[in-house]
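Rule-based calculations on the coordinates, nothing more; no lab input. Being a predicted model, the structure only gives us computed values, none of them experimental. Cβ atoms are built from the backbone, for glycine too; each structure is taken alone.
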Structure P
């Protein structure tokens with residue numbers, strides 16, 4: 001078995017170019033306002049939200065001539081490829097980036113009626129499994145039963161990784177999973193959800209096993225093992241009796257606090273070595289999970305600002321199902337970090353006709369401006385005692 005981590009070790013698939021261009025109703029790089037929405041590639045993810053933060057500070061400068069607190073903007077353009085250089089930059093620039101908290105806006109809300117504050121993100125490990133049989137594709141009649149089929153090699157291997165109840169069976173996979181705190185559990189239970197409608201919009205009737213696990217627990221409290229792609233043999237029209245020479249599977253694992261990508265990757269490698277030693281394992285990317293407690297003293301400032309900007313109190317969302325490089329702030333700098341998405345639920349990020357509602361941009365600007373005022377009123381809060389590059393407790 002061969003294991004490899006490409007240079008940098010963090011590259012994950014990018015959102016790529018704006019194709020298919022034919023599905024855009026207006027050119028993707030010519031911002032256009034229609035029906036109260038700004039349409040453009042990156043309008044919601046994430047140029048519009050970055051602009052709202054800057055405009056909130058600019059409003060203070062225009063009205064008062066100065067900001068009420070010191071503000072540092074960090075705009076990073078590699079998030080869609082796994083932020084391969086952000087961690088090293090943050091480590092090298094600790095003094096430049098010294099702060100009391102981190103505030104980010106990215107992604108859509110669950111429901112346009114409810115603004116929200118997100119306190120953490122799931123981590124990620126992205127791997128590729130490669131199996132090889134003969135040195136070229138073979139006729140399945142002439143060679144079936146003689147030459148090994150690498151597609152079946154991977155199918156059997158995958159079957160040892162996840163059971164019918166969707167429990168990951170890689171030894172030690174769940175060892176470091178942190179249970180939800182009482183505050184996080186209470187917050188999850190307050191998130192409104194029409195589960196039947198949410199599933200119906202996807203053409204689904206029910207959740208996969210185990211049926212007893214609630215909807216948001218699946219996104220925030222449980223790690224996952226996902227097959228992102230499987231390719232082997234012939235997939236065109238009609239039939240071709242081929243015994244493939246190669247097979248490839250791409251997999252992503254979403255991690256929850258306190259799982260570590262290096263540890264999980266090592267366990268995957270050990271599992272593959274045990275069950276299919278001829279399979280090569282490539283590590284294509286990773287991000288650490290990150291979490292800030294809902295009880296953090298700065299959380300109340302954020303709640304007040306969002307309520308001021310959006311006109312109603314926000315929902316507390318303990319953990320985002322997806323992954324962002326938030327751990328560079330919570331673990332390297334030891335700072336609390338808060339994510340407040342401004343974009344509408346149907347922003348169509350990564351897709352044709354990406355958009356952001358103009359009204360929500362202005363609400364984001366008001367939120368950013370209000371936050372500076374509330375933080376100034378609160379003043380500095382003593383940091384949590386340093387624990388090196390560890391999660392904020």
Structure Q
């Protein structure tokens with residue numbers, strides 16, 4: 001909308017229905033979730049000739065239920081829903097970004113989603129030849145594909161944004177360095193999405209370096225990132241106190257095949273891997289291992305369809321949970337219906353739900369509708 005003026009208006013609507021088909025904490029349980037995001041972007045250079053400046057605003061309306069709790073999942077098989085309240089209206093983003101050196105150095109100040117800059121294994125890879133692009137590494141729905149399990153409860157993102165400063169440094173097209181400092185009250189249980197910013201000694205400091213490449217005769221793109229983080233402030237849980245915590249994480253993705261369907265030139269198969277560890281005594285997950293595979297455009301001439309599988313192993317905090325780990329498997333097919341509308345049936349199996357050592361394995365199904373506008 002009015003992009004020639006530097007003003008864009010758009011959004012995303014996610015809606016899903018979930019069933020605990022067997023096992024878990026509530027066998028047969030049904031839940032429905034809806035998340036509506038509406039965003040306004042302003043390119044101030046186009047609009048008023050303010051060189052390198054831009055602004056972003058995003059509104060979130062979420063109406064959901066205790067989807068993951070019914071399955072007994074700590075890591076979360078459905079990333080659309082997290083902690084309560086499950087009914088929330090938020091100013092999700094409100095930031096000002098300034099490009100200091102064109103295409104090299106940018107600073108963003110305000111309320112944003114740091115999960116786009118840090119630990120983003122889903123980050124698209126783009127090239128001049130659009131047939132080489134990886135639009136998104138996966139369409140998996142579980143929470144730890146969006147936030148490494150070792151960072152759950154500490155890294156701001158959906159639906160608890162971060163208030164602070166982000167620095168993006170990209171001296172070449174194949175290397176980047178991101179740094180960030182944010183209000184860290186999420187780590188002590190404050191729902192930052194529905195609470196005003198607090199700068200009271202609780203801060204999340206995070207840095208990440210990454211690179212991308214192409215390998216082989218098929219020029220298969222890949223990427224790798226590694227990050228360090230430190231959370232300040234006294235954190236408490238289950239009668240335990242800890243003065244600050246920190247950790248390290250890494251992720252990688254690699255396309256391993258291209259043009260596998262002769263009817264879709266951009267058809268491809270990609271893989272990804274995640275790892276994270278922390279020294280926290282109060283966060284739910286101390287170590288996380290994740291991996292998966294995604295195929296794009298493999299069936300007929302349906303170039304915008306994708307399918308994938310993924311698995312995540314979460315080593316749970318022994319101070320909080322009696323079960324030592326939670327294992328999760330998920331498979332999906334995302335079908336392009338029309339325009340920018342997609343329908344995605346997903347099946348998840350959690351052999352060891354982390355909420356209790358007595359819970360049987362949970363088999364769940366999700367039907368997700370995605371509409372971009």
> When relative contact order in percent (Cα under 8 Å, 6 or more apart) is calculated, the result is 15; to which of the structures P, Q does this value belong?
Replying inline: Q
>> Among P, Q, considering only distance in nm of label points 7 Å out along Cα→Cβ at positions 62 and 86, which has the greatest calculated value?
In response: P
> A value of 57 was computed for percent of Cα pairs over 25 Å apart, for residues 46-165 alone; which of P, Q is the source structure?
Replying inline: P
> Thinking only about Kirkwood radius over Cα pairs in Å, which of P, Q has the largest value?
Replying inline: P
> Upon calculation of helix-only ellipticity at 222 nm (-39500 (n - 2.57) for each DSSP H run of 4 or more, over all residues; to 500) from the atomic coordinates, which of the structures P, Q produces -500?
Replying inline: Q
>> Of the structures labelled P, Q, one was used to calculate distance in nm of label points 7 Å out along Cα→Cβ at positions 270 and 310, giving 1.2. Name it.
In response: Q
